[in-house]
Structure I
Amino acid sequence: PMPIQRVSTRAWSDEDHVIANRALYQEKFNAADAIFAGVNSYTSPEAGFFLWLPVEDGETAALKLWQETGVRVLPGAYLSRPTFTDGPDPSGDPGSGYIRVALVAPIEETQRGLTQIRDCLYT
């Protein structure tokens, strides 16, 4: 195991890929900020590689996007659980008014998909 540990130590000490990935995601966040600049309810995420976009109903929005544009997103309610009963959503699910968009495609595809989302749901 000592040779494996040495190789592992060397591999884990390489941060070049981390720096490169952060730059790629920053470019995607910048693209999202520009594309959704006119959408009043849009906020740029502080971290991660997802956008949580506000919509009336996540399932309805996800289905509409898929049917009209072919863009796949997840309804926020699929990724959360009910936590309250007296808030703005009667279901008590904090994710129900959102869709989650993964910014994992290459930048050109990401920009195209984000533009399609904006045009389909916010114009």
Structure II
Amino acid sequence: MIIKSAKERRKFKVRSKISGTLEIPRISVFRSNKFIYAQAIDDVSANTIASCASKVIKSEVEIKTKLNLALETGKKLGESLKKLSVKKAVFDRGSYRYHGRVGKIAEGLRSSGILF
């Protein structure tokens, strides 16, 4: 398999090392220019357990910056995982670096009690 771009190489390398289960799901992050999306995935059965998007939160709460919106997205995803009695997760940053909005999602998940 020939992977040409550096972004695809990073994504493939991260995904090859981590996998999620129903008890310890994989938290996958997608970052667009305007919004950020996060979902908890069970890789064994290939199902999405929970998901959250900053697009939904932006319509509910008046938040100005994308960093604060990402933090609230992480908190909301953490709350929905707590309802499903998930305490641990594996964080999949994809091809993105672990800072900025991606780091804020992780911070929001940790503040809601999810360990990784």
Structure III
Amino acid sequence: MQQPAPSPAAAEERAQIRRLRLASFVEATTLLVLVFVAVPLKHLFDYPLAVRLMGPVHGAAFVAYAWSLVTTVSGGGWSRGEIARLGLAAFIPFGGFLNAGLLRRKRAALAAPTGARA
């Protein structure tokens, strides 16, 4: 028996989660480069250009992540704990990478037939 296709709303929410996951990866990567490459270059080797370049790049990535987070969770279906975890992860090196599992599970749950969701 063929499973019914997910609703258009579920498909859009899955796309939102995919965008949030990408934004999380980009934000986490730029934070790591800023903290572990640019800042040491500035303070250990007196090379402030790295921070002047990476600072705004990370700032833009952070704003894009925050916007993606707000637009994704505003659709509902997210617990306060999940929202807090997603928000706090942006401030912790490697935090954005730790959200991949949560976002993958949320996306998979939306792909499941309506009767199979927990």
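A short reminder: the numbers here are calculations on the coordinates, not readings from a lab. Just so it is clear, the structure is predicted and the values come from calculations on it, not from any experiment. Cβ atoms are built from the backbone, for glycine too; each structure is taken alone.
Any idea which of I, II, III comes out highest on percent of Cα pairs over 16 Å apart?
By percent of Cα pairs over 16 Å apart, the leading structure of I, II, III is I.
For which of I, II, III does helix-only ellipticity at 222 nm (-39500 (n - 2.57) for each DSSP H run of 4 or more, over all residues; to 500), calculated from the coordinates, equal -23000?
Working: I: -15500; II: -13000; III: -23000.
Corresponding structure: III.
Where is mean count of other Cβ atoms within 10 Å over residues 74-81 largest, in which of I, II, III? Can you show the working numbers first?
Working: I: 17.1; II: 22.2; III: 10.0.
For this comparison of mean count of other Cβ atoms within 10 Å over residues 74-81, the top structure is II.
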